[in-house]
Structure P
Amino acid sequence: MHTINWKNAILAGLAGTILFDLFGLIMGMGWWDIAGILGEKTGLGLAYGVFGHFSNGVLLAILYAAIAPSLVGPYWLRPFIFITAQTVALVWFFMLPLLGAGVAGLNVGADMAIGSLVRHWIYVIPFIFLINKEQIKKIDQSVASQVS
């Protein structure tokens with residue numbers, strides 16, 4: 001039976017969101033650009049935007065922790081598979097069009113698609129170290145032994 005290490009999942013989500021924001025700042029998008037957009041679009045202000053942004057980061061980490069054993073590939077590759085699928089499905093085809101940027105942000109420019117994907121890849125780096133890789137390895141070994 002698979003259980004989630006809640007503390008590590010929450011820490012991975014928070015750390016990943018900080019890395020996501022730092023990378024955005026380095027790339028010239030400003031600090032808390034996503035939080036600012038969330039606060040502005042909802043009309044609830046920056047504090048709500050920051051809360052929503054970090055909550056989303058934590059929820060994605062918890063979701064990943066729950067499904068990681070079902071993903072294929074080495075433990076270090078699984079977060080990248082997960083977040084790439086999430087970015088394409090939910091960011092490129094839902095969020096960016098909703099914000100008027102078009103599919104994958106192409107109305108703004110091709111760098112929007114690439115930038116959003118790279119930011120999400122940066123976001124999942126803590127998942128490799130904090131979301132119990134030993135447990136994933138044990139589950140993989142258990143499944144492999146059942147198949148044999």
Structure Q
Amino acid sequence: MGEEKTMAQNRRARHEYSIEDSVEAGIVLSGTEIKSIRAGKVSLADAFARIDRDEAWLIGAHIAPWETSGVRFNHEPKRERKLLLHRAQIDQLLGKTKAKGLTLIPLRLYVTGRGKAKLELGLGRGKQLHDKRRDIAERDARRQMERDVAELRRR
């Protein structure tokens with residue numbers, strides 16, 4: 001087999017949300033969609049997931065149309081895509097989103113060694129502005145400590 005290759009990451013997700021748990025889901029795709037994903041022409045920036053009628057859906061993910069195929073066989077870039085999860089996983093996610101007020105956020109899209117596209121979904125709670133500022137301050141402090149340690153090693 002091979003290892004997985006990340007095709008798209010939602011960098012804003014960890015800034016906007018505090019991620020409490022994550023789950024892996026498959027995606028129902030058409031032929032031109034998987035080609036575009038393997039070519040890296042995918043964006044998760046405005047995407048989110050929703051559980052509707054006992055099924056999980058990915059909404060707002062942009063997968064660019066495949067250039068070499070005609071208009072007739074191509075896909076809609078921002079269509080809703082069904083996520084493949086076990087019934088128990090869907091029930092668990094639905095319970096957590098309803099009871100605890102959590103949101104399903106796509107964190108990254110990757111292709112496995114067997115060529116299957118998978119999506120890592122995170123269960124997150126929206127951060128307040130002061131939480132974001134605290135995270136930025138901690139990150140800056142960590143960077144400054146690393147710079148100081150590197151400077152001491154050079155001497």
Structure R
Amino acid sequence: MQLQDLYPFPSERKGRKRVGRGGGSGLGGTAGKGHKGQNARAGGGVRPGFEGGQMPLARRLPKHGFKNFLFKTTYAVINVGALLQAFEGVNDISLEAIYERGLASYGQPVKILANGDVTRAVTVEASKFSKQAKDKICKAGGSVKELEAESQD
């Protein structure tokens with residue numbers, strides 16, 4: 001196989017629209033823009049959402065509620081089973097080690113959840129733990145170290 005054998009063949013590709021190149025092209029004269037008016041001008045047209053002076057939909061609809069998405073803390077969620085599987089044979093699991101293994105993005109707060117079995121004693125360091133996850137780790141003879149989540153800026 002060679003480069004010219006790849007699909008689509010050059011003859012099957014759609015050519016670009018060449019406007020204003022004579023009446024025979026079908027796009028001569030006004031170049032497909034009709035006669036005069038705002039949309040026929042260079043740089044013409046209106047911004048997205050503009051409704052011709054009518055009150056736009058975004059402003060007609062009621063707005064209520066408190067939106068705190070800029071300051072919301074989102075946690076990387078890791079289940080206990082997946083954590084122990086990723087750290088096979090390791091007894092001390094630090095937050096830095098979780099970042100290095102790629103289980104969470106660096107600097108993102110981590111929350112440990114209880115899905116999975118804890119079969120050995122481990123010391124786990126994370127931003128938050130669910131109550132059941134804490135119980136599972138402590139019941140297996142391990143310990144948890146809960147760190148304060150740093151603010152995301």
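Any read-out appearing in this document is the output of simple, stated calculations on the displayed coordinates, not a laboratory observation. Since we're looking at a predicted model, the values are computed, not measured. Cβ atoms are built from the backbone, for glycine too; each structure is taken alone.
One of P, Q, R was used to compute mean count of other Cβ atoms within 10 Å over residues 16-23, and the answer was 15.4. Which one was it?
This value belongs to structure Q.
Could you figure out which one of P, Q, R the value -11000 for helix-only ellipticity at 222 nm (-39500 (n - 2.57) for each DSSP H run of 4 or more, over all residues; to 500) was computed from?
Corresponding structure: Q.
Work out the source of 2, 9, 16, 17, 16, 13, 10, 8, 5, 3, 2, 1, 0, 0 here, i.e. which of P, Q, R gives that when P(r) over Cα pairs in 5 Å bins from 0, in percent is computed.
Going through each structure in turn, the value belongs to Q.
Assuming 7.1 is mean count of other Cβ atoms within 10 Å over residues 8-15 as calculated from a single structure, say which of P, Q, R it is.
Going through each structure in turn, the value belongs to R.
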